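Each structure below is given as structure tokens.
Values in this text are rule-based calculations from the coordinates and carry no lab data. This structure is a prediction, so every number in the text was calculated from the model and none was measured. Cβ atoms are built from the backbone, for glycine too; each structure is taken alone.
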Structure P
Amino acid sequence: MADDLLVIIPTRGRPQAIPEIVEAWDDTEATADLLFAVDTDDPQLAGYKKHAATYKADDRVRFTFGKRRRLVGTLNAQAVKAAKGYRFLAFMGDDHRPRPASQPWDERIRICLAGGPGIVYGNDLLQGEKMATAVAMTSDIVTTLGYICPPILVHLCADLVWVEWGKAMQRITYLPDMIIEHLHPAAQKAEMDSVYEECNSPEQVASDSDAYHTYMQGEFHSDVDKLRALVDAS
């Protein structure tokens, strides 16, 4: 098993996604480690704990249970912790599924990021190159910034920030033939549920949109200076 790449999946209200994601790992021959981050107040907590017991013997799969921080808060907490032990970190939603190809998707990520600080993402069959709805990066980006997503965000717009970071670093790769499918209601690939309703509510869209513009007009520039210095030092 390779222990250089960790995929972090914050998940809520969808324990049925766990075996589907593990099956996608099997189908694609992925060796990346997989961390499911679950809220302890999740109404479906029992289902997640059942899956944690089921996959206890699978050394690729881990679960962590903690207080609810929403997507960005949970992802930041886990990424900062994991950056100490992994060379590469990735994010997927619990509604993403890697698809089989001639070369395993996680191996392509390792190859793309082997040259130093950088960001890579594939085709989600929904947003394509426009948004990195699933993303991988070198862990030194996380240690340099102190987060994998700007903490000003709650759920939305992180995928836009990742693309802008990569462009500013001149270290971003989009792989159109690396399919990490986004099974989202916007693509008619999932039913609307309470999690989607909360995350895509008009209030959340407005809040994260405002936060995104605030970040891009302010702290983005100091973050980019840090990332460019990281590239120069590599």
Structure Q
Amino acid sequence: MSIRLVIADDQAIIRSGLRMILESSEGFDVVGEAVDGADAIVQARLHLPDIVLMDLRMPRLDGVCSTRRLSDLPQPPKVLFLSTYHDEGRAFEALDAGASGFLLKDLRCEELFSAIRVIAGGGQVFSPELLRGLLRRAASRIPVAVDGLEAKVATLSDGELNVLRLIGVGMANTQISRELHLADSSVKTYVSRTLAKLGLQNRTQAAVVAYNIGLVNQRDLPA
């Protein structure tokens, strides 16, 4: 089944280029285009995409505000930001708003295809230039007290710690499955159990925990 996409960008040439690139590869269906953040919400309601490819800076409603509103829809799409600007602060705002990824527009076609598939599979993708800074910024915002967190981490099995580490370096479930030679269903179970034991709500928080406790360090992150 194809991944359904809406492209939200105020520049027509960008929208046309992305549509052409995506429709040249199997597995992607561009079901709508939006000229700004407000239109992205209209298109998402109308077409029920799996993912919105979102520009950061747009008129009427920017990408971050649009992402927050999209999260309130009955069937909210995932959001992948594609930006011209290396803006760590705005990238963190996008993450905080619920985005599943933030990449720069100078990426290669295959990198875009891979990122879309990872996000459709439940993963998150951030450009290597931004990932370190995002983890540093998010580290102070994990909603678990340090003492309580240490005790909870101690309850994790070796398998759960391995999964936590791989979440921390940005791997999606399918990538974790290949890395650990586990069935996809087993990885999903590990992820759910790990989040539950740590009292976390999502993979982003889990990645920050992995970074905070030293399970992931600077040299483990993408160069």
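Any idea which of P, Q comes out highest on distance in nm of label points 7 Å out along Cα→Cβ at positions 40 and 120? Comparing P, Q, the top value of distance in nm of label points 7 Å out along Cα→Cβ at positions 40 and 120 belongs to P. Out of P, Q, which has the highest value for volume of the Cα convex hull per residue in Å³? If we compare volume of the Cα convex hull per residue in Å³ over P, Q, the biggest value is for Q. Looking at relative contact order in percent (Cα under 8 Å, 6 or more apart) for structures P, Q, the greatest value goes to P.
Ranked on FRET efficiency 1/(1 + (r/R0)^6) of positions 24 and 200 (r between Cβ atoms, R0 = 41 Å, to 0.05), which label among P, Q comes first with the largest value? Greatest value across P, Q: structure P. Taking distance in nm of label points 7 Å out along Cα→Cβ at positions 80 and 104 as the criterion, the top structure among P, Q is P, with the largest value. Starting from the value 3.0: which structure in P, Q was distance in nm of label points 7 Å out along Cα→Cβ at positions 152 and 192 calculated from? Comparing all candidates, it corresponds to P. Looking across P, Q, the calculation of helix-only ellipticity at 222 nm (-39500 (n - 2.57) for each DSSP H run of 4 or more, over all residues; to 500) that yields -13000 traces back to P.
Comparing distance in nm of label points 7 Å out along Cα→Cβ at positions 32 and 112 across structures P, Q, the highest figure is found for Q.
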